[in-house]
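Please treat every number below as a calculation from the coordinates, not as lab data. Being a predicted model, the structure only gives us computed values, none of them experimental. Cβ atoms are built from the backbone, for glycine too; each structure is taken alone.
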Structure P
Amino acid sequence: MKVALIHDWLTGMRGGEKCLECFCEIFPEADVYTLLHTRGKCSQTIEGMKIITSFVDGIPCKDRYYRHMLPLFPFAIERFILKDYDLVLSSSHCVAKGIIPGPDTLHISYVHSPMRYVWDMYDEYFGKGRVNPIIGKAVSFFATYLRAWDVVSSARVDHFIANSSHVSRRIEKYYRREASVINPPVDLDRFRISEKIGDYYLIVSAFVSYKRIDLAIEAFNQLGLRLKIVGTGPDEAMLKKLAGPTIEFLGWTDDDALADLYSRCKAFIFPGEEDFGITPLEAMASGRPVIAYAKGGALETVRSLEHDRPTGLFFKEQSKDALVSAVEQFEKNLGLYSPDDIRRHASYWKRNRFKDEMTGAIEEFFMNRNNKGRRGNSAN
């Protein structure tokens with residue numbers, strides 16, 4: 001079977017790329033198509049695949065400004081010629097699901113999010129003060145077209161698989177399509193429980209506005225507690241200016257250093273609304289509790305204090321005061337959290353589970369299509 005894997009862009013190893021890595025392991029002979037690729041930024045598994053890029057990959061300063069090229073992306077993704085493939089598996093949070101498959105090609109799209117840049121998070125990415133005013137006006141001009149393209153191109157997908165129930169509901173809202181749900185994986189073998197717990201809290205995140213790292217910094221400035229932040233991004237200068245003396249920025253770290261940070265943190269802070277959220281699972285795989293905003297994918301992975309074996313707690317209002325109260329509540333109830341119970345809870349999302357569920361879904365989709373074809377032939 002000839003397989004093509006489609007991914008929006010390859011510029012680092014975040015949650016979407018960890019799913020793509022599993023797809024590469026399932027289909028090691030597949031071709032990988034992507035808008036742009038920063039060499040050496042992904043895992044050896046992905047980097048070892050045959051990677052085909054679009055013309056966007058040749059634009060100067062692509063790594064810094066690729067999100068500003070959003071109006072070009074539909075045109076770029078449609079230039080790929082995929083008619084000779086039996087299976088196209090797209091891994092999409094932007095335009096990957098909009099590729100044009102061959103007439104006999106089965107197209108399955110694993111969706112991390114409908115195109116958030118022009119739907120529910122348009123203001124967070126392109127609102128006033130977020131980008132150069134000229135770029136903002138250009139994106140605003142094209143936004144209506146991009147929304148229409150996003151809906152129309154959804155018809156090119158034979159089957160949708162969402163990474164969470166939260167995303168499944170958004171697929172139904174925007175595309176009027178049903179989607180089955182298969183949660184992303186966490187690599188349990190990378191993480192461990194530590195007997196020594198530090199005196200710091202932890203965030204691991206890209207520095208973009210909707211992650212609400214600013215909210216966490218303001219809360220920990222008021223609390224006077226230590227907060228370590230792993231990551232980089234366009235909001236870095238603003239966040240560093242906001243941070244007080246108890247906030248430490250670590251940039252991106254290697255896997256071993258990150259696993260150590262997870263294992264020794266008091267708790268993991270997750271202040272944004274995410275479609276799913278891999279980092280809370282990585283923290284729980286390390287036996288550490290999660291303090292999360294009570295919306296989006298965190299509601300599907302974190303067990304709150306109402307459970308016999310909690311793995312964290314929620315704050316219901318996305319505000320500094322609500323997060324401060326949640327941290328203070330957590331400090332009073334440290335004895336309620338068992339590292340072993342938390343890690344056992346996270347083990348449900350292990351990589352083999354994800355690969356088995358994806359393989360089973362793909363086989364089922366092929367079987368249903370073949371059975372439908374046989375019924376159609378017999379009718380003739």
Structure Q
Amino acid sequence: MILKKLTILNYRNIAEAELDFSPKINCFVGRNGEGKTNILDSIYFLSFTKSMANSVDSMNVRHGEEMMMVQGIYDLNDTEEEISIGMKIHQKKHVKRNKKEYKRIVEHIGLLPLIIASPNDYTLISGGSEERRRLMDIVISQYDSEYMTSLMAYNKALQQRNAMLKAEEEPNVDIISLYEEMMASYGEKIYEKRKAFIDEFIPVFQVYYESISGGKEKVSLTYTSHCQRGALLDVIQRDRAKDRIMGYSLHGIHKDELEMTLDGYPIKREGSQGQNKTYMISLKLAQFDFLKRTGSKTTPLLLLDDIFDKLDARRVEEIVNLVSSNSFGQIFITDTNRENLDKILERTQGDYKIFNVEKGCVVSF
């Protein structure tokens with residue numbers, strides 16, 4: 001898959017931009033806060049119909065403006081696809097494929113597979129379990145449309161059950177049992193898909209980490225879930241009285257955890273800055289590799305946002321060697337250091353473009 005052209009209007013600090021891209025490597029250079037990440041975010045927006053930074057769509061409209069629009073022209077398996085997303089303040093967004101609006105936005109997820117690595121990924125280590133569940137959800141939902149449907153249905157049933165648990169009056173047993181049955185049914189489907197993904201994903205992740213680190217450390221992932229305690233319906237209903245006291249559901253796949261280890265110990269406690277960064281980048285490159293083989297039978301876009309900071313020269317060189325290989329398709333890279341980008345371009349024999357970003361203005365060199 002190739003993103004041939006990107007048009008931006010009033011997206012975050014980008015007032016207006018019309019960019020034609022190289023099919024291989026596209027580099028954005030500029031100081032922090034100038035808008036480099038916002039360009040990558042607009043590409044992410046076209047794939048997932050939401051920002052990677054703001055869950056509230058109106059927050060992505062440029063200050064002082066009433067509307068925003070992002071449009072991409074793609075070469076998808078030798079077919080041109082036009083995707084556009086637009087919205088006005090206080091109104092719903094419109095997601096269109098070839099000028100025809102989707103009836104359900106969920107139908108779009110997976111059409112334009114994408115993986116992004118950014119400094120925000122550190123929350124996978126430092127943040128709560130929700131961040132690590134999202135890592136699984138983002139990849140699986142791009143190659144399995146039923147997964148997203150199950151996840152949405154589970155979350156809806158969870159919200160309804162939690163509302164009954166918080167209410168002053170005692171929950172109707174028949175109704176709350178119905179929500180619990182829905183949570184169990186959809187939750188077990190989600191668990192099986194997450195487990196299958198992680199089992200296949202771990203060795204791929206380990207290969208990338210070993211390559212970048214030079215085999216200095218051993219890494220792994222362990223997936224834990226309440227589904228491993230027995231039938232999920234029994235697990236959920238067993239502590240209904242305790243849930244009633246707490247006012248929310250203590251058990252279910254919304255509590256799943258993905259434990260990240262370095263040499264057998266939690267990386268959250270043991271990892272240096274460089275090891276943490278290597279861990280995160282290896283996870284993202286492994287996600288790319290996995291999605292390329294299992295997704296929509298097209299090569300995903302790879303977005304690398306300021307990934308070289310806090311890495312020693314040898315690890316930077318290994319990453320450069322990896323992403324410059326033919327295993328990767330179209331790549332979008334941001335960096336404040338032009339030298340890092342020049343190292344990548346020196347190793348590639350293919351086409352590339354460099355853009356300068358300053359105060360939201362994007363200019364091709």
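I have 0.35 for FRET efficiency 1/(1 + (r/R0)^6) of positions 30 and 174 (r between Cβ atoms, R0 = 25 Å, to 0.05), calculated from one of the structures P, Q. Which structure is it? The correct label is P. Given that semi-axes √(5λ) of the Cα gyration tensor in Å, for residues 166-229 alone, derived from a single structure, equals 41, 13, 8, which label among P, Q identifies that structure? Answer for the origin of the read-out: Q.
The greatest value of distance in nm of label points 7 Å out along Cα→Cβ at positions 102 and 238 among structures P, Q is that of P. Quick check: -14000 is what I get for helix-only ellipticity at 222 nm (-39500 (n - 2.57) for each DSSP H run of 4 or more, over all residues; to 500), calculated from one of P, Q. Which structure matches? The correct label is Q. Once distance in nm of label points 7 Å out along Cα→Cβ at positions 6 and 222 is evaluated on every structure in P, Q, the highest one turns out to be P. Using relative contact order in percent (Cα under 8 Å, 6 or more apart) as the calculated read-out, with 26 as its value, let me know the right label among P, Q. It traces back to Q.
Match the computed value 173 of volume of the Cα convex hull per residue in Å³, for residues 86-269 alone to one of the structures P, Q, and report its label. Here the read-out was taken from Q.
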